[in-house]
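Please treat every number below as a calculation from the coordinates, not as lab data. Everything numeric in this text was worked out from a predicted model, so none of it was measured. Cβ atoms are built from the backbone, for glycine too; each structure is taken alone.
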Structure 1
Amino acid sequence: MGEESAVRSWLPRTVALLLGTLVLASAFIVAYVGALHAPEPRNVPVGVVRGDQAAQELLTAVRERTESLKAVSYADPAAADAALTAREVYATLTSAPAGGLALTVASASAPAAAEVVKQVVTTAGQQAGVSIQVADQVPVSPDDPRGVVPFYLAVGVVLGGYLSSTVLGVSLGTTPRNLRGAGLRIASLAVHAVLLGIVGAVIVGPVLGVWNHHIPAVAAVGALAAFAAAMVAAAVQGWLGVFGTGLVILLLVVLGNSGSGGVYAPEFLPSALRGVHRWNAPGLATDLIKSVVYFDRRAAGWPLTVLAIWVAAGIVGLVTATLVRGRHATDRPGRHRPPHQP
């Protein structure tokens, strides 16, 4: 009877965990293959000055043949240039003083998007008999020609963040038993995030030589992203226990990575995933790293703010889970924790 009872208590939990793993793996395949198997640019924004008839006519002709590009109008060349460095557009098209048109791209925003704009615009110029002068105002690092280092660095720190929370949850219990334990856990995750941010910045800087500048800023971004992922994971796991880990993986990995805009710019992704990078940690971290490395911290406000909100929400979530579930989780039969665990 004892063995039969143990099987009865073990089997449902095992089946639930394996089914959850099956669902997550299936979602991973759907998200990645569905989003990345056939990237097609749609509505890639290109800045143009209002009243610049030659540039507007060329982009109108492009639009009549394909929806790959989208013209965004600005009042004057200075406004269009500011939009380029603020990453509102991937390129600007203006009339050149010596004749023809000048196409200015910022490949650091997304090399694939910049390349698409160059190909489409230069082809349209050849067909219209208009010369196109191309310049790259914000080039990507020659050691990262495909522009994937910001994304993979962001993935690494986010992965480290939620894994640190998961490891503490497995070792010490997903829900701290009191506020002191919650405070110790938050502090532990913060220290881990800072160390991970520094390690990541050193690897892409002095070790690999991809970026030899802005190392403190890159470390700070990495630490913030890792801490945001860790705190959200800790909060979800604090409320849902081990099953919360599956939700965290779905949020940060399945949706976060595929919709981050790191492998392909958001304009290359299916419409359902195009806005994911503006609220999910991997996309926010990728955008913020690009901002501090290439764009003099322009357009850093949104990702910085949202990551800070993630941190605050995670802390509140973990504290409230501790207050509501902490003592009950400790008092369950068979649950033994060391005193004052973080």
Structure 2
Amino acid sequence: MPKQRIAIVGGGLAGVYTAYSFHRAGIEFDLFEARERLGGRILSTETGGLDLGPTWFWPDFHPRLHSLLAELNLPTFEQYELGDALLERGLGQVMRRQGYRSGNLSMRIDGGTARLVEALAASLPAERIYLDAEVVAANLGEKGVQLRLSVGHSERPFYSHLWMAIPPRLASRIAYAPALSPHSTGQLSAVPTWMAAHAKYVARYSRPFWREQGLSGDAFSAVGPLGEIHDASNGEAAALFGFFAIGALQRGWISDEDLKTLCRTQLIRLFGEEAGTPLEDWVHDWAAEPFTATGDDQTPPRLHSLHDLGQSIDGSWADRLALIGSEAGGEQGGYMEGALLAADVAIQKVI
């Protein structure tokens, strides 16, 4: 077995956090990210730091994330919930009702969730990070694990272990030699990728004018295109964001510009004319991201399911391949806390 040197596949939160932990512990690693950026499903706009991916965390349920943010000195703030909410039951049927206050404190990272990834990556050696580097094959031999990357990358050295910080369905599509067992492939392929079927719309304004109307920014619509809307403002920008109620397959036939027009029209119905002229707005469809979603991810799961992946890898790869992505995070699977939890379980075995 070669000297301990671990290949981390995936530069989302789990991958970057693992690299951060390895670097502090003096463990050799290389991190491979198929995109041209780090963050994975964590993505914030360059203007205003508005989240196009995960937004909230709950300190009561997410102690690892809460502790990590404190360790990195990243400021957080409470989600704005003051004021009334809106309910749109049909065209021209907008009702105003008492706002909903979540039972547990909903928090956000000031300046966008991407600042967490940036803070973790800031201390990492640049020569250990490979962007635009899709892993397409992994071969396990007497000398260890050797990876084959997408076109344009030189042959990589041998690694003692391979850690997958990507969705299980994507991990199952890598060409392994020896091949994963049918049991392992079936286990990985059966795990839905959290958030993969969703899309977000975000609109930035000069001020949070809805608050002047005594509104929280929360709105729920049976008309769409957004089914759920919230205040997305932070210390840098005033904004609203919403989750699309239109399914991924239907969204694929509509251009981003047309989707933006539909969203602006809906916001006017709910919040007035000023809502129709944002300074900037964005649509981000995660179902269209090949390094997030597969064809099986175009329909969202009905429930936030618990997936036990602890025994999913068997055979020759059992002691060499670890799953550390968010979906492997047990009861926190799919959340940012799940990414940290899955990574910590694996990290503790080598540190």
Structure 3
Amino acid sequence: MAGNTTHVALDSLRLDERNPRLPEELHGSPQLALAKHLAAVADALQIAESIVDNGFFGTEHIVVTPDPQDPDAFVVLEGNRRVTALLGLSSAEVRAEFDQPARWHAIGPESGISPTSLVPAVVVPNREEAAPMIGFRHFTGIKKWGPFEQARYVKYLVEEEGMTIRAAAKAMGSSSVKVGNAYRNHEILEQAKSLPGVSADLLARARKDFSLITVAMANGALREHVGAPLASQIQVGQPPVPADRADELAELMGWIYGADESTPRVVTESREIGALAEVVADPAGRNALRENKDLGRAKQAMHDARDAKNGDEVLAVGRQITSSVKILGSLESRLRAMPDADRAQVRNEAHQLLELAQRISGIVEHSVQQR
């Protein structure tokens, strides 16, 4: 990356509102709001304590570009966490707004950092000049962003810098498939924003656990369910999911991340995505999942339907009994953990369960005696 190595004053630096670590709603916010968020989510306090203990590493330059809004300022393209740490160390007013202000106040005065302290920096003429280095560092290199932050940066390179997926992948030292998938999955979340039943809380969970949608879209059955394209078929700037699959996209988001308190997620980790895909690809399993919002019960319904279709009623009933035994085992553990007063409140239901179990056992025993 071409650029001039120099030192710039801390008070001339501006945190980058387009930093992928910052949520979109903070774009256009005051610098203090950006610093507060980074201090809370990006380990700025640990960085500040390291600076106090070991000094600022002069060999690790931040990357800045002239601020188009202020000729005397620079926008920090790389190193926003370190600059946030320096801002907290240099200003009592700033660190008072951070989480754990007492720890900040304890180290700030001894740091020797002030608003006029000089920070080693590489100055580049524009964002385009720094984009490949930043992308490689955080997509392929040793200081990777999270999956959602990586996807946001791919979107920036493709839509704002005008790169093709192939060019962005080359600049970031990655494959076209991985970069294309990141772009598609980011746009799926963007498309989901406007869908009924997709809440702000769901989207927040999706950004935090972005790897789940990544795994889901790597599965052919789930990708086909919403009509999403392969990485090689992506059309930049176009919604990845067809309009006539909007309902399917909304329900998939709900299954993965939970639509609301009454409709919790049906998968809790990426290893369950394969089971979800198997159920969704099967009509009986898919209908059961839509009805009861339980992956285990949907799998059971799928197997029962297959067994019934094959004429194997004995196997279907055996599966159902096995599933019921597992449910009852879980119920027993929960009951044992409850206080006596709470257990007493479900006495009638427990008796009904016992009566049903006795009737089932009686049916089976009668058949054995008749043989």
## Note on the structure
Re percent of Cα pairs over 27 Å apart: value 48 computed from one entry in 1, 2, 3; matching entry is structure 2
### Task
Using mean count of other Cβ atoms within 10 Å over residues 36-43 as the calculated read-out, with 14.2 as its value, let me know the right label among 1, 2, 3.
1
